[in-house]
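Trainee: Each structure below appears as C-alpha cells.
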Structure 1
Amino acid sequence: MKNQQDRKVRVELGSIYFTADNHWYHSNILKYCNRPFDNVEQMNKTMIENWNSVVKPNDTVYHLGDFCWAKKVETVDALIKRLNGKIHLIIGNHDKKVVIKSDKFNSISERLEIKHSGMRIILDHYALRVWNASHYGSYQLFGHSHGGLKEYDNILQCDVGVDCWNFTPVSYEQIKEVMDKKDFIPINLRK
C-alpha cells in the first residue's frame, strides 16, 4: 500500500460512495455530536450495518477522514475487513499513526482528485474556499465539520460526513442530485 499526496485518479466503472467522520470506537463523539446512540458499540454496529447495506464488495468508497479511534492497528484492520468495498482514505485530523499504518486501505492520501462520469471531484477532509477548477464547476467533498457549516446554494461542495447522511455512505448519484439543485455561480479568480 502506498501513501500518496495530492494524487489524481480516474474512476469510471462501478458504484462509488463517499463518507467521513465515522469515528468508530470514539465514545466521546456521542456527546460531541449528539449522536443518537446509547453507547459506542451500538454506534459501531449501526454504522457497519448501514455501510454494508449500500456498499457492495466491488464498490469503491472514499473515506474523507476521521475513520476510527483505535489504539492498535489490528483493531483498524479488523474493522476494515468487516466493511464492503475498496476503501481509499483521505487522512483526517483524528487519523492517528495507528490508522494510517493499516495496509487494508486501497490507498491513503492527504487530498485526492478523481474523475467520475466526466466530473472532476476534489476530496479533502476539510472544506475549502476554492479548489482546482472550482470556477469551472468541479465538486469539492469534505468532512470534518459534522454538518456544522452553512451550506451555500451557489457553491458546488458538500459535507459527506455521516452526521449529515444518516450514518451511511452517500453515492455519487446522491451527490449529483444535491449539486444539480444548486444555482452555481462561478467565482472569477482573475479579477
Structure 2
Amino acid sequence: MKLILASTSPRRAALLAEAGVAFTTVAPEVGEEIDPDLKPEQNARLIAMKKASAVAGKYPDGLVLAADTMVVLDGEIIGKPIDPHDARMMLSKLSGREHTVLTGFSLMMERGGYHSSHVESSFVKFKKLPERVIEEYVATGEPLDKAGAYGIQGSFREWIAGYRGSYTNIMGLPMEPLAEALKTAGFNTLQVGEKPCL
C-alpha cells in the first residue's frame, strides 16, 4: 500500500521520515478557509478531509494522509500570519499565556471508500515575550509559515514555558494516534517516540 502525504509541510514530511515511513508528497490544491459556524475542532477535521479528498481522487489506489494544524486562544482560531506585522500581533497575543494546538488528520483511499479522521489537542504555555524578542524572531522569517507564528522545535523553543499533550501534534502531525490509524488502515505501524517535556 502506497502512502501519499497531501501536504507541502516540511515538518510533517520530516516526522514521517524520522518514523521510517515511505511516502510520496503531493500538494493538495484546496483552500483552508475557516467556517465561522463550526468549532475549531470541526474546522481542523473538515480542512484535513478536504485536502485528503482533493488528492485521493487523483490517486485512487493510494492511502492519502492530510492534516491541518491551528492555534486556538480564547476560542479564537489563530492561523498563519499574512505578513510580519500579523506575526508580531499573534505573538503578542500569545505572550505569557497558554493556548491550544489542534491538528486534524484524515486518511482516505478512494478505491474501497476507506476514510478515517482524528483531531488531537495539545496545550502550550509561552513565557512573557519582550518586544525585542518578538521583533528579532519575526525578523528571522521563521514564523511566517506557521500557525500561531511560531515553531516549538525551532529557535523559539527557549520561550516555551511548557506544554501538555503530544509534542509531535504541536509540530503539525500527532504521531501517536496516527500510528494507530495507519495500523487500522492496514499500513505498517510507525516507530513512534515522544519528545521529553521542556
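Readers should treat all values here as calculations from the given coordinates under stated rules, not as data from a laboratory. Since this is a predicted model, take the numbers as computed values, not measurements. Cβ atoms are built from the backbone, for glycine too; each structure is taken alone.
Trainee: To test your reading of the models, identify which of 1, 2 gives 27, 18, 16 for semi-axes √(5λ) of the Cα gyration tensor in Å when calculated. List each step's numbers first, then the result.
Mentor: Numbers: 1: 27, 18, 16; 2: 30, 18, 15.
Computed on structure 1.
Trainee: Here FRET efficiency 1/(1 + (r/R0)^6) of positions 97 and 169 (r between Cβ atoms, R0 = 25 Å, to 0.05) has been calculated and equals 0.85, so which of 1, 2 was it run on?
Mentor: Details: 1: 0.50; 2: 0.85.
For FRET efficiency 1/(1 + (r/R0)^6) of positions 97 and 169 (r between Cβ atoms, R0 = 25 Å, to 0.05), the value 0.85 is produced by structure 2.
Trainee: Out of 1, 2, which one gives 0.35 for FRET efficiency 1/(1 + (r/R0)^6) of positions 65 and 129 (r between Cβ atoms, R0 = 30 Å, to 0.05) as computed from the coordinates?
Mentor: Details: 1: 0.95; 2: 0.35.
Traced to structure 2.
Trainee: Something else about it: Comparing distance in nm of label points 7 Å out along Cα→Cβ at positions 41 and 153 across 1, 2, which is largest? Can you show the working numbers first?
Mentor: Numbers: 1: 4.7; 2: 2.6.
Going through 1, 2 one by one, distance in nm of label points 7 Å out along Cα→Cβ at positions 41 and 153 is largest in 1.
Trainee: Given that relative contact order in percent (Cα under 8 Å, 6 or more apart), derived from a single structure, equals 26, which label among 1, 2 identifies that structure? Before the final figure, lay out each step's value.
Mentor: Details: 1: 26; 2: 21.
The read-out was computed on structure 1.
Trainee: For which of the structures 1, 2 does the calculation of distance in nm of label points 7 Å out along Cα→Cβ at positions 17 and 121 return 1.3?
Mentor: 1
Trainee: Where does the value -9000 come from, among 1, 2, when helix-only ellipticity at 222 nm (-39500 (n - 2.57) for each DSSP H run of 4 or more, over all residues; to 500) is the thing being computed?
Mentor: Of the structures listed, the value fits 2.
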